[in-house]
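Undergrad: In the part that follows, the structures are each spelled out as structure tokens.
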Structure P
Amino acid sequence: MRRMRRSAAVTLVASWTLLTASVPAAHAGNGVDDAHRYSYSTKAPYEPAQHPRDYQRAPRGFVPVFTENVSRHGSRTATDSADGALVLRLWERARKDGQLTSLGRDFGPDVRALLAAMEKVGYGRLSGRGAQELRGTAVRMARRLPQLLRTIARDGESIDVVSSGQGRAVDSGTIYADALAQADPALKPHIGPARTDKDLLYFHKSAGGAAYRYWLAHDQRLASTLKRITDQPATRSSARRVLARIFRPAFVQRIVDGEFSSLGDDVTAAEAVHNLYSIAPAMKAESPHGRGWHLDRYLPPRDADWLGYVDDAEEFYEKGPSFADSDITYKMAGVLLDDFFQQVEARRDGTSRRGAELRFTHAEEIVPLAALMGLPGSTRPAAPAHPYTYADNPWRGASVAPLAANIQWDVFRKGGTYLVRMLYNEKETAFKAGCRPVAEGSHFYDLEELERCFGRK
């Protein structure tokens, strides 16, 4: 495969400069509000994007009658131990050969402690932080719509809870529903039994995602684009600086020279370190005294950011806006967008007595849905000849689909008129270009206008 052209590589270096130029130099590692949040890509822990006191009031006379969401599961453990196993094999060899740096001597014990904590929770399961994220979003929803929740309890309406069926999504739904019931015990009898709908909330692995899966496995343009980004000199330089924190120069060179090719090359090893770094914030509650794992010590800040960009590029092309001449990554999300409309329309038409529809899923569904809906940050695909960079594209995994990311529609009624307000990661968010709000600067949209704008009429 070809390396990226020099001009593109210069642009990518410039993108890192633009990313970091406007933020403080501090590198908090396990934080969620530090200068290097983007370095976690879609593993960034959740923070609500707007304070509730700043929300607009519904127009006079409109009352809440329905709410619905789709939420990614909360912070979790790694899905397996592969990254830890890889770096520990290298670390053990370097230890035996006397090739660890003074900092690197701590690396093995730190990784083993993190792996032990993840094994205790269970790989791919919600962490303590993930549970708290879901409780928080539920409690804030209850505080945002107290009138609606009272109406649900008073009128005997129902709250539907549905997930992909995967453990972390099921658990997220359970925690969210339990938090609602704790916030208002009168709701408990109205929360239906949790159900599974894989076609709706795991569509990338269902029949509707068959064409996508074939493209993901076989598209040569995708493969060559990602390889071109990974193989550029900036990635190699970052990888070697990361490894140099842990191993002495002679051992780093042995990795570069392919002595450990069965484990991968220098980039593979550095990416494994970065993956452990990225999952560490999600595991903060399980760390000693809840103080974090401090894996940021092993990644120079600029290299954590660069490897985060490489992660973002993969997410962007494989799940997000991707190439400008194709909708293969997000067309399949239409089933989820259709369900959003169908739930509101059923409420308007009097064919549903649901007061809330609560869905729990994964990044593989949130990222393409954001692209399909034209949500902020997901409006710009990459031209085939110009690879995605931070310099010329606003897409960032930490903003588009952090852990516990959510899209919510709150519905208000006055007479026969229904208005919809969208929250994206709890921030009032405009619908896509071409959709007209009820007034300039308003975040409320007439349902009929949204049906027109999204081609449902």
Structure Q
Amino acid sequence: MTFEHVENVQHVEETAVRRRDAAVRAAVERGLLSEAQPVVALLDTAGIRDSAARLRAAFAAVTDAPVLHAFAVKAAPLVPVLALLNAAGIGAEVASPGELALARAAGVPAERTVLDSPAKTPGELREALDAGIALNADNPQEVARLDALVAGRGALPPLGVRVNPQIGAGSIGALSTATATSKFGVALRDEGAREAVVRMYLDRPWLTRLHTHSGSQGVPLARMVEGVREVYALAEEINAAAGRRQVDTVDIGGGLPVNFASDEESPTYAEYARLLKDAVPGLLDGRYGLVTEFGRSLVAKHGAVLARVEYAKESGSRPIAITHAGVQVATRTVYAPASWPLRIAAYDGAGRPKTGTPVVQDVAGPACFAGDLLAEGRALPPLEQGDVVAALDTGAYYFSNHYGYNSLPRPAVYGYEGGSFALVRAAQSTAEIVAESGGAQADALL
């Protein structure tokens, strides 16, 4: 890494922090964060576009073959976000009928959509085939279903099979998709499995893609690359056995880890692409098209959840800031804080960065259990009633996968850029909470 590159990275990070600080102050001044709406989520749309551009540039630098970058919708299932990414040249990877509906609502075309799920129904498979959406079968039983569904059809969308290279876990077991007993894909190292996959392709000329997903948070780049190397070797084996280039595209999944410890965006797409070029040069020599399925790494660093401090108290001489953001927006952090720690930024009641000698304190949420903490034992400027805390790096999963504990509402989400805010999703009303909790059927059990 050159000195000029380091300077450029630092400039990008500092610019993002300035944008965030300005957005927090503006959100307070304009009443987006208020007594009536004490939690709000913000998205840096310029940052998201920049991440998309850097992803595309990283792979364009290592291969001349066509590359479809498909955003993992589960990371931010918000239609305006999908539309923003689509406009930036990023498609959609969907894993349910709901996610497919979101991608369609965002205008993502079928040819830039990929369906992955370990539990696709015949109806879902049929819908994808009818719409011309690429899909990856998870297991031999699903391939058998496709046998019946593709019979008699003319042109087919790209179809592939997901394999599990069984290369081992990362530091977060629940997110490790390439373990020996992972629920995803055909376990490639099980006895007879590799030969069965090769035969599966030879018997079905319409299988033209091969898919794996070896990475996620906690998985090092070297291990991700190892998984890609395994699936590339299998593609070469299938094509050699077929005597032709039957597998023409390899879907290498996503899962680039995100740095949650600072504003630095690391590792980078460019680092990952260069590692792939060094370790699996044949995959990038132009013979194979590529599909990627990054999610968290495209949006995580560009989100913040803001919450008002309702009370500042002490318990056992420990200062505690009671806020309105907790388990309902930060479920993983609350239940697994060691794996999902959050950075907290402190602002005063006017939305200006707080100063002062840091004090070890807890930042707690509103839910009725003791473990509802955004941060425990964190050194921050002393938080007071009316201040604002910002949970950083929350652009992926944190405000999109709501947890309905205590019937706490989903917060509003706004995109910000150049001093302007755009509503991405309205805050959930109490009437909507009642409606989705059976309000219209109040007498059903009487």
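Undergrad: A value of -10000 was derived for helix-only ellipticity at 222 nm (-39500 (n - 2.57) for each DSSP H run of 4 or more, over all residues; to 500); which structure in P, Q was it taken from?
TA: Q
Undergrad: Of the structures labelled P, Q, one was used to calculate mean count of other Cβ atoms within 10 Å over residues 151-158, giving 15.6. Name it.
TA: P
Undergrad: Here is a follow-up. For structures P, Q, calculate relative contact order in percent (Cα under 8 Å, 6 or more apart) and state which one comes out highest.
TA: Answer by largest value of relative contact order in percent (Cα under 8 Å, 6 or more apart): P.
Computed from the coordinates by the stated procedures, all read-outs in this text should not be read as laboratory data. Worth saying up front: this structure is predicted, and the values here are computed from it rather than measured. Cβ atoms are built from the backbone, for glycine too; each structure is taken alone.
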